[in-house]
Structure 1
Amino acid sequence: MASDRIQAIRGMNDVLPAEAHLWEFFEDTVRDWARAYGYRAIRTPILESTDLFVRSIGEATDIVEKEMYTFVDGLSGENLALRPEGTAACVRAVIEHNLLYGGPQRLWYWGPMFRHERPQKGRYRQFHQVGVEALGFPGPDIDVEHLAMCARLWRQLGLNGIELELNTLGSGEARARYRARLVKYLQQHEVRLDEDSRRRLHVNPLRVLDSKNPALQEIVAQAPRLADDLDETSLKDFEDLQALLRDAGVVFRINPRLVRGLDYYNGAVYEWVSDRLGAQNAVCAGGRYDTLVEQIGGRPAPACGFALGVERLLTLIKGGPQAAPRVPDVYLLRQGEAAERYGARVAEELRDAGLAVLLHCGGGGFKSQMRKADASGARFAIIIGDDEAAAAEVSVKPLREPAQQVRASIAEAIDMIRKSVSREW
């Protein structure tokens, strides 16, 4: 009796070949985009000390309380966690390796994050983020750079309808004043709050403002405004940022209810949202976290950054022209003992010339091989029989245009294909 099949863990998804090309397009675009702004790549481990996230994200946040994958290492006895986000790990690495001693740092990273959530559209237990962090810059010019970067990326990805929502959390003192007023207001409506909001009321009341529960929207709409508790410095900083964004041509709207679910944020915060994603509508979020470096154990340093939700952005990209799968430049057919050996050498020479070549393997007649060549999407078929092998030549057949098959040397074939193929693999 066959054993039950083992399947992927719920909320942790395979990326199959039919979709992998879309991820590659996104990765290539992001890599060039980050380099264009002078950001250098950093890669941190998937596993970190649990204490890193408790100290940075906040012990009373949903992420730390309910969503982190944590365990005790059987060898060391350390409490470890799969990273639920990338900023804290990036800052930890910067401190550990003394990167700020060389001056401010512009860094970016890419990779999987993990949260034990109820899987739904746009929210998975393993998800991927691109993070951009700037450490040692007081702003607001670096904040504007980050938002201009995002606007440029949407253009490069061919995405429309992504809107910027902006708010400020002000200073720690301002948030403390506001927190007291907000708690007093919410306690008056505690019987109408859902279970999550009642729990947040006593540990992280600002998160109640971020509730997606339709039944709570009237309560949220009438809640006190954080702006009323901001000091003059926080208000001026926020006004200066808005002025610079207008100068840079970055369109935004103020959302006074926008808060971030991680305790390390202060000052300006933002989200880029799309109306095509349902309730999980944020594709990018970030802001300033000027106290985090010191909080984790480094010397005080200003910092800000943002993270892109890869799966959500790919959902928006699907169906566009940039989502077309990549195809080989050449499908190489071969039949006959001499042709088998010669064809393998020809394929390598074509690849040396920068062409993408799909080499037919598994035998079969030329007729069946031609069907596979056509199905591959390749622009050209190169056909090699024993005659071509004996003459050290190839037959070149265009597959996507009405042109005749021709016999040529390898160099002539390369030249012919290069002139026709408009992109590199």
Structure 2
Amino acid sequence: MTRHVLLLGLGAQGKAALHDLVSGDDTTHVVVADSDPRLEAYLQRYPRECVSAHPLDAMDETAVAALMRGASVVVEALPGPFALPMGRLAARCGVSLVSSMYYRDPQEQDAQTIAATEREIREVDRLAKAKGLVILTEFGLDPGLDLILGATALDQVDEVHEFHAYGAGIPGPNARNNPLKYKFSWSPMGVMRSYRRPARIISRGEAVDIDPTTLFEPGRHHLLDVEAIGAPLECYPNGDAVHYAELFGLRGKVREMARYTGRLPGHCAFWNVMVKSGFLDRAPVPVGDVHVSPMSFTASVLASQPQFQYADDEQDMTFIRVDVRGTRADKGGGVQVIYDLVDTRDFATGFTSMQRTVGFTLARGARLILGGELGKHGLLTPLDVSYASVFPALERHGIHVVRRELAWSPPRA
């Protein structure tokens, strides 16, 4: 029986998801919906029985809903602001969905908006459970694979003292050739928004809120040496570690916990100046006869320059590290469990590492849903997915994880 997958969005990650979905499985037909006029031409590289094009404006919910009702599962690969509306629409239409995006905007600070979003998320979860659906969110690289690795590492200690998670998407050695030593492997606006969202960590057992204007200040970041990267990483706080402590069941138990983004040296100093100079503010400012958002302007200026885009012969790299420290009875003391994922661009397919690690993960999520392998319904996260159900499939694409276990001594009080 043919399984119909609706792929919403044929951007960078959508292209990789499509490639995976149509490879080696002649029972899957993918309907690719996008507004790009080049859609039909791009799909000619795949057999007609595997794919079909459907021009679509994602703002037209009636048209999107019509496509959803004919699908076995939806792979949502649209820009971030579409994530929760598409999840809500899928739940109403009675179809399961997988997305790599957050449903909670980490940058949102308005209490009323946050409360309204939480109500909407609860309603999506209620509908999905009532209809026996899966709405799988945050299923990409970071968040996504990092959370699965985190849960796996936590299972290997009896008492957790520290939890440190790192994620990075950076240029490879042959692409570090611009003033920022950075190139865009995903949405430039997504990058800008991530540079202005608040962070929360746990330090000495207490939650600490970090103002987004201070993310890149000296003292906020530290260096991490990773031999496979060929340079140290500047790692600054990213996202809400307190939220994930609650999801992992660590709140009140873990002494130190944080999530970090890694960039090449010099990145933090540059963006500290840009943030404090207002270049990442959201509110529009007058420029002649028009009003322009500084964040949108900054993203557009950088994204328009070839020096911040990957050339066909340039390599990007993605990196995840999960570092869990605690005690285990069979070790008679402290133990440190580290999982590292380092991936690079595949020149055979042309896919960047960011496309591979996000797009192939999305496709794997769709396959798990189609196969009924998750064993539960409702609004799910990567913490509901096992290591064994994901990483062996990614290894077939050459995406590998290395595990290390070391002796560890808790720091003195």
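Just so it is clear, none of the values below were taken in a lab; they were calculated from the coordinates. Since this is a predicted model, take the numbers as computed values, not measurements. Cβ atoms are built from the backbone, for glycine too; each structure is taken alone.
Brief remarks follow.
- Value 0.35, calculated as FRET efficiency 1/(1 + (r/R0)^6) of positions 22 and 246 (r between Cβ atoms, R0 = 35 Å, to 0.05), assigned to which of 1, 2: 2
- Structures 1, 2 were shown, and Kirkwood radius over Cα pairs in Å, for residues 294-397 alone at 17.0 was computed from 1.
- Distance in nm of label points 7 Å out along Cα→Cβ at positions 166 and 374 from the coordinates reads 5.7; which among 1, 2: 1
- With respect to Kirkwood radius over Cα pairs in Å, for residues 102-309 alone, the largest value across structures 1, 2 is given by 2.
- Taking Kirkwood radius over Cα pairs in Å, for residues 94-173 alone as the criterion, the top-ranked structure out of 1, 2 is 1, with the highest value.
- Comparison of 1, 2 - label where relative contact order in percent (Cα under 8 Å, 6 or more apart) is highest: 2
- Given -11000 for helix-only ellipticity at 222 nm (-39500 (n - 2.57) for each DSSP H run of 4 or more, over all residues; to 500), calculated: source structure among 1, 2: 1
- Per distance in nm of label points 7 Å out along Cα→Cβ at positions 254 and 326, the highest-valued of structures 1, 2: 1
- Parent structure of the calculated result 12.0, given that Kirkwood radius over Cα pairs in Å, for residues 78-141 alone is the read-out and 1, 2 the choices: 2
- Label whose coordinates, when Rg and Dmax of the Cα atoms in Å is calculated, return 21.2, 70 (choices 1, 2): 2
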